[in-house]
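All of the numbers you see were taken from the coordinates with simple rules; none came from a lab. From a predicted model like this one, the values you see are computed outputs, not experimental measurements.
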Structure I
């Protein structure tokens, strides 16, 4: 084992002091007979001065008893990630995540050699912290300084092909370049991604799409062959430069509105509205041959996410954007928005704000109008079903909903504005329809 002093030991010590729940963990580790190593991305982030949101700890034995005891002591939430492999997670009240795993091999040296990229192959022994040996077997610090992504071994990508996507994600989130040999390995191994669970794939894709360098990410996905493996052949003449720029511009447009994250928009599991929109844009410009097969069978999205992805492929009638700009009442605004359901807010954001058809201030106003005018998740009708039946007389109850929808459309067009107007309009329509018959 080649060890040295961790270059950012003072920052790590300060981090532990600031996150006081970690001090009891450190005490438990020092009292243990097993070795506990801080590994992977958290050490990389310290070296790059990046924020810490999660910590990975590898143990020479089963770390579960200590993880459970510590979680109970500090009021953290412990749960299994993979019971068979004795991998578990503790979520702390302040949001920090700590993952516990047994070593992947008999020694820390062997474990680190089995990891994905050299910039993630660091280890720091916590049992003797702060006088902790720091292990960098594969010159990861040199690669960090050179902003280079290099696989730990030729076998790394074969052992877990998801590392191909993780590598592309690192390239765009850290602004690193691939070592030429590693890039070649990614291109020749891309086909292996076809055997990876869709849930794992779409999570990595979402992280790539939500990166400021999303345009570069699209190019890497395409040039490596990954995009075709995952999405099939492009459904149009694919110009990667043009389409990558379109998606990058969409990302930049959404960055102009940080309020998006605080608005009361629809929720889609753990995906942000930004990620949903960028994913939908990639699908729209790539035009996969079978969208249902891609979303359901290949990427394994939930039914709700599949539905919004499909809904966003259909462009609203452009008359909507003209009408909302001239609407003269909150109710009429709400009725117009209701016509876009389901997922009206995301549709307005995507097809309206992002494409310059709708001012963001008007978007928020429409959101407010729709929210405040609703009753039981719909805009109430000017006439209840019973009154419609009384006015029309000879229609079946099954037709009432259709007539109420027609009344709403007349209200949107400005033909009526009150219950009395609605009754007269119904009578005129009924008389007209009877003449037509």
Structure II
């Protein structure tokens, strides 16, 4: 026999509703009757918002469990904090109840201001395993977790299931779910045993590279397509979290080119800081066992246990603006118009964008730019001349660099970036860690920019 509670669940299966909408869907019942029905619905009904903005949703189960997931934050000292609680709702999406103010911008004209999200809360999207390390993670853990080995086939529910069970060491400062947090607590004591001492780096890095290539090592989740591993190592006597990209070990043209690009990335990050004053990730080049290693200090970690919040431009854009494919400066200007991003950072992003274009970086997607809460621009990373990367078959691209020109409104940013790009290409041309062939390309590119800029 159908009950009023069945009618309530049926109305909410199509999605969350405001009180007046729900009362209308239930035949025009009174507010008092609705309140009694919701109370009788127990934990199956989710409500968020205050006063006249209250909306109701139907809790959706995950793998047969209709549970509320606790959201935690690890601060820079390594101390855990309760952030809030997350419920999945029918037919899709989620509802977040916060214990503390939300650290990221919320669209005041959307329901996210009250905790309702069409998918996952957008700061969680960057926690999804991705890139080389993410694929290794999936290959190692997919059977036990009951998710596809192919990351591209993961649904939002697959992502939540993985995060809530094993997502204890991911990008940024958040942990979703009590089971993942318990795993974080259980592994805190392991850092000293796993810490790579400075004297052990020359032997450890080639071994870790080989294990990563053999899918035996995933490490902490980080995006990007370069082969890499993530570890903690000793630097100046202190534990520091690093991401280490590496080249192949033979002397083929493709491997030499990948090695050239790793050195180029290191030089690009140094040049951005020195010439444009743009904070960049700290990096070091190392050579062991025929491989080139680019060691990059993580800026979402602090000491042995501390973490720092990060959110990519892609997550912000998708949730707040909906401008897929737009350039970094275009999205930055839109964030500024909404009052979320200061003008100084818009200017820095413009210079960073032009610097990337002038060093032939063809991989400036919106996952390669990140922010700290506030918003403020996080250090630059993944900045290198990817137009020269080997093709899938291993052959080197037949690429001829032509410095891009600017519209009048972009002339100031381009001029500043061009000066820095010339320094970058000149440094690459003089660095004997780079192959002779690529040094000649770099010298020619410096001349091309000078010719166009004069």
Structure III
């Protein structure tokens, strides 16, 4: 959820009218994640996991994890700026599957955020290396703020019978929460900007810090993670006009799961590898000299990213074609990938299924490429510890669970057509293997 510094004043900006779609009640027989107890365990475990992971790099002294004025000021500024960019940056309007309209200006917001951060850093207003050296305080501040957002949005949108439901709090009670008279979609901004832009800032801070100490300056090992996070974040920003038709926006309610993990979990956990390299650069266990190792990793990373980015583009472009959104198809932001000419697909009464391009090789081949990138992130930290591979393990578990949930829903939706689809594209992740 977008933050604007003060939780109470946030509600004054919210307009409930655009969020008129009423999601179906969460019936007990439809509950996922093990129901209320499972959701409670996930929430508690997520907090323990985040703090536990941080102690492996920064120790367990309580004093270092207490929020500071600097960490609070950073989040207040960052969230306020993100809200203003979402409201006023230039972009393209798309109706979205719900037909309520989305201003997709994530590409401009990304560069505005990076430009603003660079200006703050070089003028001495805020040194980006603070995100590394005061990470424990930043982590606590981000987690507390995200929990506040979760509570506020639940209290505001929940029906009386949902107020004290653990499951409804976790999964969510609203599909399209909005701010600024309905002009800013909170869920989309949280997923495509708050999370990834903050991750970028943490990685840049780690890179700049190591540059001050490394013999090769800015050509230090964190540069590999900077490349990884730059291409990933740029892909999300340039493809934001496709997000209003994605599963998260159209189907997933904006509860604790999406809210907390996008505002705190994703950026403040995914940055672990960047910080690990910056803090342990002289102790990395590499299979070969770094001047050879990191170029090889970068080539492998860009290959996996190309599959991931192009597969996603082919899928989203195809769906836009089916909707007849010609203006969206003309939006060629760098780097624009290839789409499928005259694509092959299966059509039935409830929708269409693409069986061309990368999706002729695997139903979730973009997930496989995503996991490959996660493994490469771990390899960027060398092989001296298992913790840098925690993200890859976490991501693999999360993405396979998500894929399973998605296929259950697709089988219900498409029925017999789904069986035909499985016959044409038998592999889910890796062609010929899985």
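Work out which structure the value 32, 28, 22 belongs to, where semi-axes √(5λ) of the Cα gyration tensor in Å was derived from one of I, II, III. Only one of I, II, III returns 32, 28, 22 for semi-axes √(5λ) of the Cα gyration tensor in Å, namely III.
One of I, II, III was used to calculate Cα Rg over 2.2 N^0.38 Å, for residues 258-377 alone, giving 1.09; which? Structure of origin is I. Out of I, II, III, choose the structure whose coordinates give relative contact order in percent (Cα under 8 Å, 6 or more apart) equal to 12 when calculated. The correct label is II. Work out the source of -14500 here, i.e. which of I, II, III gives that when helix-only ellipticity at 222 nm (-39500 (n - 2.57) for each DSSP H run of 4 or more, over all residues; to 500) is computed. Derived from the structure labelled I.
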